[in-house]
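Peer 1: These are the structures, in structure tokens.
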Structure 1
């Protein structure tokens, strides 16, 4: 079975990220043969990256932090990802970038899609994360979901944001189609490479 993990990329109080994360989780659950998991960074309170060697270093020692070990295992068990990212000061949240930086081989050759929110639908945060994704050998899909500011304002006013997310159902379906296509292709390729080794 294909495992898709949705990463909630914000830990701030009153955060918005959980709402689009659960919305896309519901969309993914409607697809067959997909095990959908929610990886909430609130449940992985990792220290800022402080390892003596980078995660990409061959033969690096095992991680000392139990939470980093759990996070790495969760990433390793996933075949593809949806990252829900806020945009803070034209970029992603530091907690999300830190979570990406702790891992390397477990990200490799897996697809990732993005849901952005904030100024201009989180487009600048998503664009920066695409570059980060390539560096850790993730394969970002072209499709993305950019939540309009109206949904964010409704959230801050305590209103129901369901109608705003429903307007994005078409974008969600296209993004999921692309993500699952790449997930299948890359999972098959990873298995073929492993079989040849």
Structure 2
């Protein structure tokens, strides 16, 4: 095979690799999913039945525990996580944290360290992790690059766009920083789609 034939094939392989979602172990029928985070997980702006974990449960057919605490910073989330993992016994952790760190203008390096420690804790217990990026407030809210870097470091599926899209659409928001029921539905659908792509469901 000459160089002219090899280059297009190599290019196709690179493109395919860039679009590939890291795999997650398939969830068995009794597996519990833990949705862990702050008010975006809790469902502030809607009722509990409309929060994304409740809507996700209906989409994926697995028990999804809502472990969201409004106002929580990542440092407090890290301190809380071990007991929540003990209680819930999940096979999969959906981690959506960092928004309150941004709102309080906390040191980004500490936020990264806290998220990294949460991921490591879950993985040390053989719990799979899916990461959901939170946008930084601003004229055009967008997730910081470190979510993608953490996802690459730990080979995690990353939902990087849905919260940015929701918070950019007034029809999907209850206030400046929280979705409404329709927004949480979109969030649940995006997470369910990623879980299917990763092979978890």
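Peer 1: Could you tell me which structure in 1, 2 was used to calculate distance in nm of label points 7 Å out along Cα→Cβ at positions 44 and 180 as 2.4?
Peer 2: Value 2.4 for distance in nm of label points 7 Å out along Cα→Cβ at positions 44 and 180 corresponds to 1 out of 1, 2.
Peer 1: For which of the structures 1, 2 does the calculation of FRET efficiency 1/(1 + (r/R0)^6) of positions 60 and 148 (r between Cβ atoms, R0 = 30 Å, to 0.05) return 0.80?
Peer 2: 2
Peer 1: Also, quick follow-up: Consider the structures 1, 2: one of them gives 26 for relative contact order in percent (Cα under 8 Å, 6 or more apart) as calculated from the coordinates. Say which.
Peer 2: This value belongs to structure 2.
Peer 1: Thinking only about mean count of other Cβ atoms within 10 Å over residues 20-27, which of 1, 2 has the largest value?
Peer 2: The maximum falls on structure 1.
Peer 1: Could you tell me which structure in 1, 2 was used to calculate semi-axes √(5λ) of the Cα gyration tensor in Å as 28, 20, 18?
Peer 2: 2
Peer 1: Suppose Rg and Dmax of the Cα atoms in Å, for residues 28-83 alone works out to 14.0, 43; of 1, 2, which structure was it derived from?
Peer 2: It was calculated from structure 1.
Laboratory data are not the source of any read-out in this text; all were calculated from the coordinates shown. Everything numeric in this text was worked out from a predicted model, so none of it was measured. Cβ atoms are built from the backbone, for glycine too; each structure is taken alone.
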